Structure 1
Amino acid sequence: MQSSKKIFLDLNIVSFLIIITSCIIIALGNINMLGISQKLNQKEIFEKYSIVSIAVVLSLIIGFLIGRRAERTMLTFGIIAFIISFILLVLVEFTGVHKYGSRRWIYIGGMSIHPTELIKVPIIMITSYYLAYKDLLWKILVSIPVIIVPSILVLKHPDYGSAGSILFVFLVSVFVSEIPIRFIILIFIIIGLSAPLVWEYGLKDYHRERIIGLLEQEERAMEIAYQTVQSKIAIASGGLYGAGIGKGEHGSGQWIPNLHTDFALASISEDIGFVGSTITIILFMILITLLALKSIASEVKIAKTTCILTVSLIFFHAFVNIGMVSGILPVIGIPLTFISYAGTHNVVAGFLVGLCSGIPERKPTPIKPL
């Protein structure tokens, strides 16, 4: 009994640390965005990011409250959220704003919303529920409308970065779904065999150019590899401690397109140096580890599945963004959670982190009648 109680108390501390770590990363994002707004001489960037940060904290609190009643509300809330976000995803095809070579955003009440990010919430909630409580057949049947259909719509925009994150969540769900290993191997064989077809018919010309540019960065430094090369120069110029918040000369020269969005980490490296970028990476490692610990140690199935799928989403964004900023992965438009100027994504991530923190770690002990 004492052992069980000790685990419960420890996991309560883990849930608390998940929230604290997330808030520290959000605060770091605000400091970085202040520096970027100074470098680009656009103070509205920091002002808008600050407002979004308040929304992120509120979404974290809402997620926490919903998580306290996860077993009762997870499926219902997930289905409602799926219907709303799916309708918005379809609307993107007709009323979406075209930016950066794709149609991803819609405007509602003067706000720019990214429906592809919104649909990640019900995907994780519904998938987590079925992984926890349903048999194998249901898990397979649910994955088709909940994961596959939205992914096809996302690819049509085209938004390969977001589609990749959804696919990664799907692959992680396959691993934890108790599907026989032979089926998992079959899935990876199919993915491997389809790679040449995806390269030839699935990717657009500029996607292939980005991959080739990654391998020929020096030769294409003024072409397709421009962002990558400029990002690496900014990182190198930061040295050990950086030039100071808002004082990085490379960023202030506006050499890096999308500095406040996909390349926000390059600004941290330039302003706070190797120390700042290392602290950022360590904070993400801590957050991912804490979520994984809660998934492993929780007695409640829905807590295990929700935490591991949330880990997969945050890990994908961190790994891909850090990789493309440092020049080891192609640029595909993936923001760094809580650091990049990516309002919808950060609000979604805040909700999911709050959800994971709020889900009870064990089922309440029934009270015995007198």
Structure 2
Amino acid sequence: MKGFTLVEVMIALLIGILILTGLYHFFYSVGQSNRLLHAESRMQENARLAFSIMTNTIQQAGNFGCQSGQSLPAKSIMNTVLFKPWQWIEGWEAQGTAYARRVEVANNRYLKSIETSHWRSTSVSNKPAGTKLRKQTDVLKVWYVKQYTTAENIQNDKLYYTDMNLSLDLNDIVVLNDCRQQVFAQVCDCQSNQRGDCGGNYLSLRARNCLSPGNQAFDLSLLNLASTEVGILEHAIFFVSQRASKYRQANDHLPSLYVRYLGKGLSLGNKQEIIEGVENLQFLYGEDNDQDGTANYYVSADQVIDWHQVVSIRVSLLLRSLANNLTVGRQRVYFNGAVLLQPKDDRYLRRVYSTTIKLRNRGE
């Protein structure tokens, strides 16, 4: 019997290795393409969800009931509280992120408090204390009424309303809107239910019962009862932060888009994650200085001349993949009008998504 020679065996092995190598590269390429498609699809869905939530919230800006509008006089009867919900929106610009300035995607895990000078604005309101963010990311606050009902009667210092299911608590901030003026005040007393919440149908603003900051004296009879609505004030703060390192998981410190709503009184509620993988967030504000209902120009929060003239907001999101092995080298990504600065060993897939949101109650 005649067998294979050594040369024939080596040639057969070489051919087999070449075939296996080709198959490996083929299946690896297919797998990598699938991972890229999955990552891109996931980012697109996340961006769509983020814009949907932000649009629905931003378009509520200034919705204080009863034909809310810029011309309606507004005042706060609370003591020494520096806030201006009648501006509808407030924003803070991160240092070093002016349009066409290069933004860095830092891989560090360091957060800064918004109370530092890193964030600036032409708004005179207090910054949302206790909020920690990623550097070089902007912040937006939107004011609106989350629930309201109609006033029914006024007896002494008590204002009665029709909806006994109003989710009202002591020390909440309410908006009294009678179509002639908007009054912002703190709930000092109410008809309680068994849980101690305001489960009845009246509230009182009387100063002697209030916790801090409390109210100044106000005569409820000055309201036009027939057209008065009672609304619970709410705000939403959009910002980029990151997950805490609690369980040493792979996605600890993952940058994400968050929102914080108003807690009791003027305290802030806990941050809530909207979507993951958001590295940066930038806002530009469209000011209408000729009253034609459209923005004449877009500027950052530290350049807004009059917040009452802002009629639209341009939002830009920078999203990244969860895995750091999807690209051969660093991507060349344009964000905020310039090339993004990335670490040398960066292999994340990134995409930029933008939209412009018109304020529904302005520019009509």
Structure 3
Amino acid sequence: MRVGFNARLLAAPDLRGFNRYTAELVRALEASGRAEVVLFADAPIHPVHGLGGVPAVWQAVRPQWRWQHGWLPRALRRERVDIFHAPAHWGVPWRSDCPVVATIHDLADRELAWAHAGGPWRAVLRHRLEERLVVRRAKRIITVSEWSARSIVRHLGVPRSRVAVTVEGAAPPFETAEAEERVTDTLAALALSPPYFLCVGGFEARKNLQLVVTALSHTAPEARVQVVIAGARDRNAEALERAAAHAGVAAWLRLVGPVDDGVLAALYRSALAVLMPSWLEGFGLPVVEAMHAGVPAIVSDAGSLPELVGDAGLIVSPSDPAALASAMHELACDAERRRALAERARARAPRYTWRAAAEQTLAVYAEVLGARRAPMAR
């Protein structure tokens, strides 16, 4: 089958979130041998995504709505696409000859309205219009957790039968055991030494990293363990550092900035656990990457995280710094407990692969195309 992807976001070198999902899913679909993917964009696909072998059709058309609703439907027809996938909430054309599916990862703006308040009204209005277009046009809405599926049904009013749940996975660097020498060299280059806990991702409000600072302040100095945070610095990162200094725990917080997958894989290997105390996650990819490294997680009980971590980690309230401090102390001091959780993490990891995601996504495509081609009852 010939599958078109809205790949506009892949013009940027960002490897997080929607871009990670799109690039890894495209790779896995191509590797399956059951789909021929064509990328559609309004600028060249950035080489950092490693998709140079995937056909890409792009045209710079402004404003963006003219690209999406004018140029894109014509390009889909010209490229003889069987089904079109918008993998990042937005980007469904108003009309097209082929059926459409869309991935909605979560509805954070509805579930966690306070974290999204104060945004430009034009952006908010556009988001709502794009959301309505997805509901109107998508034959199936794909999401990445049962929690997100329930949220979509509740907020958007779509029947549960139109929502399909697929997994996400770990990229190849996280599935392959890092050589001990590579791990040692990576830590030395960053001037790091175990033990440490690891946080991965952004610094936006919903990541709730302030809880980590408060948990450190609730821990006696002699019992504190360093927390390493990997991710691009921004104003929120600077605010977190100020909060750590004010709380007297700056020495135990280390922001290493953005790192590539190889470095991140090495950081996972030596971590006591991954911390993800978010107010909300539609999935939680760092937890899965940690599982593949045999590393447990301490997560909040919000959103999809309890569903994702299962029995391979500890679960705390996102509003309880004492509970997070206690969980961190437990894993830092109890090696046997940590080993048991690590084994569970390794056992759980095979559920979450991009190969599995591709198989599940192909099943959605087949269902949509089968329904479209089925003869009408007389």
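Computed from the coordinates by the stated procedures, all read-outs in this text should not be read as laboratory data. None of these values were measured; they are calculated from a predicted model.
Structure notes:
- Of the structures 1, 2, 3, the one that -23500 was derived from, the read-out being helix-only ellipticity at 222 nm (-39500 (n - 2.57) for each DSSP H run of 4 or more, over all residues; to 500): 1
- In this comparison of 1, 2, 3, the computed figure 29, 51, 16, 3 for P(r) over Cα pairs in 10 Å bins from 0, in percent, for residues 112-151 alone is attributed to 1.
- Top of 1, 2, 3 by relative contact order in percent (Cα under 8 Å, 6 or more apart), largest first: 1
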